[in-house]
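Participant: There are structures below to look over.
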Structure P
Amino acid sequence: MGEAASITITPMMKGDMEQVLAIERASFSQPWSRNLFLSEFRSSSVSTLLVALWGDPALRQVVGYLVYWKVEDEMHILNLAVLSSFRRRGIARLLVLSGIRRAVKRGASRAFLEVRASNAAAQKLYSALGFTGSFVRRNYYDEPIEDAVIMTLEGGAFRTIGNDVTYE
């Protein structure tokens, strides 16, 4: 985890948008638009946007991001991506763990997400964190049409991760 030692997880700022959009466009067949990200900023009572910064945090070199909602007692992970040249360094894991920790502090007791059925790397990440595949939503994604695996993390496993201060 030496690479991750140079990573700082912090709230996303609107000034990070160009870097975030570049990662988004390179990562997804149907990337979020600038307006969609901006709408998440406007929904701050529900939405949390985090970035992973590489090196000196003052320079704000964004290498990954996470967007999630906290509604009632649930955390819903909406979007997670890491710059391709920084993948497989534990950055996505740090983002998810930081998000869970923040959501627990705000009263969440479980998390869920949708992931493409073909995205084995993401499913492996979430499984390693204790998420389990709950069910499949047929034809959930467009371009290409694909099923979504709904993954959940609940109860003690969620709270244990959320209360572990070593991740941030």
Structure Q
Amino acid sequence: MRIFSSRQQALQRGIGSVEVLIGTAIVALTLSFTIATVNHFFTVGTKTADRVAATYLAQEGVEALRFVRDSSWATIAALPTDTARYLDIDSDTIGITTTPEVVDGFERTVFVRDVYRRSAGDDIVDEASEVGKVLDPNSKLVEVSVHAPATGVTVMLGAYLTNLWTE
């Protein structure tokens, strides 16, 4: 049996304290990284779910505007351009209103934009284009924006609508 001196015993206790401190630090870091990773996965999962839902709501908005176009081109043509509008969907009709629309926590906004065509041809050109262009009264660009305030996700879909029935 070996007898330790008081100095050796103090050294052993110091080393034991350092081992406990390092072990505690490793466990704390592992737990904090695990919690951060799980939190990140939940955040990404929530944003992904909101992005999918917002995409479906935006697509529904484009389809609703196609329905309005099919009912009456004059309704689409009369909308002010570059002004936020909202859909009013009930079981019987689809309308366009100035009252903000919130669907299950998602804010859906509709914008109608003018369409310009190249003077020498039918190609669609940007409004700011320097080429010769003319306003096409029988076409509109509709953009549907859906925003989820809870997660900050925003989805925007656009489509060109034309006056198929030439009213």
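None of the figures in this text is laboratory data; all of them are computed from the coordinates on show. These figures come from a predicted structure and were not determined experimentally. Cβ atoms are built from the backbone, for glycine too; each structure is taken alone.
Participant: Match the computed value 4.8 of distance in nm of label points 7 Å out along Cα→Cβ at positions 26 and 58 to one of the structures P, Q, and report its label.
Facilitator: Here the read-out was taken from Q.
Participant: Could you figure out which one of P, Q the value 2.01 for Cα Rg over 2.2 N^0.38 Å was computed from?
Facilitator: Q
Participant: Assign the value -9500, calculated as helix-only ellipticity at 222 nm (-39500 (n - 2.57) for each DSSP H run of 4 or more, over all residues; to 500), to the correct structure from P, Q.
Facilitator: Only structure P yields this read-out.
Participant: Can you tell which of P, Q yields 0.25 when FRET efficiency 1/(1 + (r/R0)^6) of positions 106 and 122 (r between Cβ atoms, R0 = 30 Å, to 0.05) is derived from it?
Facilitator: Computed on structure Q.
Participant: From P, Q, which structure was Rg and Dmax of the Cα atoms in Å, for residues 18-73 alone = 24.1, 80 calculated on? Before the final figure, lay out the partial values.
Facilitator: Working: P: 12.4, 35; Q: 24.1, 80.
Traced to structure Q.
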